[in-house]
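Derivation of every value follows stated rules applied to the coordinates shown; laboratory data play no part. Because the structure is a prediction, the values reported are computed rather than measured. Cβ atoms are built from the backbone, for glycine too; each structure is taken alone.
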Structure P
Amino acid sequence: MTDSTVKTSVAERVAEATPVHLARRIRGLSDRAIAWLFIAPTIVLLLAINIFPLIWTIYLSFTNYKANRKSPIRWEGTEHYTDILTDPEIWHSMRATAHFVFWTVSLETVIGFGLAYLIDRRWRGHGFWTTIILIPMMLSPAVVGNFWRFLFQPQIGLFNYGVSFFTGIDPSSFQMIGDVSLAPWAIVIVDVWMWTPYAMLICLAGLRSIPDYIYEAAEVDRASSWRRFWSITLPMALPFIMLAVLFRGIENFKMFDLINLLTSGGPGSTTEVASITLKREAFESWKTGYSSALAIILFVAVFGLANIYVKALNRVKQR
């Protein structure tokens with residue numbers, strides 16, 4: 001039995017199983033109508049999950065609505081936006097967010113590219129070590145947060161004893177997540193440990209996309225390894241490096257779970273990034289309208305910066 005016979009028999013069985021009135025309606029539809037019929041469920045799901053909550057959040061940001069009260073909703077206008085943009089605590093959380101995003105993205109990109117460059121050399125055992133490096137990225141943020149909280153314990157944590165072994169400092173003399181000056185760096189260390197493999201994979205894809213004949217031509221011209229790196233490897237892998245920066249920057253700007261598990265924004269408000277502030281305003285102070293306005297401001301900030309960055313990325317790709 002040929003494939004065409006099988007396909008015909010299947011089509012015939014489907015046609016026989018279709019009710020007559022439904023078959024007549026389908027025959028009367030155009031290809032465009034049938035296409036819309038297939039994508040309609042996806043569009044409805046998209047509107048229900050993404051578009052409607054966004055529109056509802058925008059509406060609530062102009063009101064005094066509080067989720068824990070049934071008082072009448074009063075229109076506040078742009079009062080929430082004015083209060084947020086002039087609130088020193090909000091700007092403090094934005095500075096904490098900028099500190100976290102800058103250092104994590106910088107370190108993850110540099111270390112990730114370095115690891116990708118080493119793995120691309122295809123030395124013996126590189127497959128095994130690649131798998132080992134990818135393990136942190138596969139773990140849940142909840143597992144990572146609790147795991148590192150235990151490591152950072154000054155009395156029994158292995159991190160303090162490791163620092164003491166190399167520096168001679170008393171392991172109980174400092175607390176990574178309890179000290180004002182060390183807590184921001186504690187969350188940077190954990191995020192870099194967890195997400196550097198992600199940046200490494202993107203950079204590795206960029207290195208593997210470089211054709212071998214380019215390196216062969218450079219060897220014929222007797223270009224040194226250093227010259228090949230600066231003139232071939234880095235420029236051709238730059239779009240992928242920038243892509244890693246974009247993805248990690250967006251994710252870290254809205255980072256919540258890892259920081260909440262490690263420090264909950266403390267000590268004090270040292271590590272209170274914008275997402276932690278948003279959670280406290282929405283679910284502790286129950287200022288739903290105020291927190292909605294803050295969410296919209298964060299969305300506009302991320303969306304605007306991402307658009308500017310994507311335009312720069314496109315220019316690099318066109319070179």
Structure Q
Amino acid sequence: MKKTIAKRIMTIALAASMAFALSGCGSKDKAYPAAKDVTVIIPKGAGGGTDTSARGLLQYMKENLEGVTFVPTNKPDGGGVTGMVELSNAKADGYTLGMVTVELAMFPHQDKADVTYADYEAICAPIAAPAALIVPADAPYNSVDEFVAFCEENPGEIQMGNSGTGAIWHIAALSFEEEFGVSFKHIPYPNGSADIAAALAGGHIDATLADPSSFKGQIDAGNLKILAIMADDRSVIYPDVPTFKELGHDLTIRAWAALVAPKDTPADILKTLRDAAQKTVESEEFKTYFLNQGIDPVVIVGEDCNEMMKEDHEMYEVMLAKAAE
């Protein structure tokens with residue numbers, strides 16, 4: 001009798017345990033991403049372009065993920081390396097995401113980090129700002145052809161501002177030199193775009209190839225002008241400015257930031273995140289937010305984003321080797 005009662009108790013306990021386990025699995029699937037907070041590592045400081053883009057994306061993306069709570073965390077140490085490495089080592093369960101920037105395509109070729117695009121699964125890129133050829137408003141050239149002709153007439157004398165040797169806009173200038181067979185005096189401004197804009201407007205340098213959103217104030221004030229942009233399509237903000245591509249020069253240099261998950265994140269979680277991202281970046285509210293920041297909105301989601309990161313990784317491998325020569 002005692003054995004029969006004991007067996008019944010064990011059977012009931014086992015059944016209850018299995019039911020609990022099964023219900024737990026079902027609730028976990030149903031709950032993502034509402035089960036707990038989703039940490040988003042931002043490998044740059046608060047208030048910068050990457051931070052602004054990330055927080056803007058998350059602000060609108062949460063509306064397409066029922067119950068989600070995103071927790072942005074800034075980790076700018078090491079120029080962004082620390083945050084990107086931490087993200088690559090995070091548990092691939094959808095509860096730790098992060099931003100990676102165009103420097104991810106550069107760091108491995110500069111011996112600054114071992115992580116590459118292959119360590120992540122892309123969700124979307126909320127920003128991919130192209131380099132623009134920006135010159136003083138009173139410069140004696142109003143087109144790329146006229147600028148190139150001026151460079152040819154004054155070899156090695158054109159002063160081209162950038163944010164530092166080997167940085168993205170320095171690479172953009174090197175690409176221009178190679179494409180057009182001209183040469184510049186490369187003038188670094190380590191403190192960034194504000195100093196370059198002031199130097200341009202003051203006539204201390206002749207040109208820069210950089211993200212136009214950082215120069216919008218001076219452009220709108222009529223102190224600077226854009227001759228062309230290194231993008232596939234024309235800017236929504238500057239629709240009258242041609243692309244290098246339409247001028248016959250296949251030059252595409254872009255400063256991007258992408259929301260990614262660690263490699264091996266389950267396919268169903270990735271699909272949930274990518275579907276939400278797709279709805280977000282196609283929404284008018286999202287586009288308006290970025291236009292108000294002076295940034296052209298883009299739609300680069302999932303595998304398209306993976307491919308962009310891969311292409312730039314391969315391009316910078318070549319260009320950074322040339323920059324080091």
Query raised in the report: The value 27.0, 84 for Rg and Dmax of the Cα atoms in Å was derived from one model only; which of P, Q is it?
Result: P
Requested in this report: Have a look at P, Q and say which one yields 4.3 for distance in nm of label points 7 Å out along Cα→Cβ at positions 89 and 249, as calculated.
Outcome: Q
Report task. Could you tell me which structure in P, Q was used to calculate distance in nm of label points 7 Å out along Cα→Cβ at positions 97 and 265 as 0.6? Result -> Q
Report task. Assign the value 63, calculated as percent of Cα pairs over 18 Å apart, for residues 153-232 alone, to the correct structure from P, Q. Result -> P
Report summary line: Matching 3.5 (distance in nm of label points 7 Å out along Cα→Cβ at positions 241 and 297, computed) against labels P, Q points to structure P
Requested in this report: Given a value of -23000 for helix-only ellipticity at 222 nm (-39500 (n - 2.57) for each DSSP H run of 4 or more, over all residues; to 500), point me to the structure among P, Q it was derived from.
Outcome: P
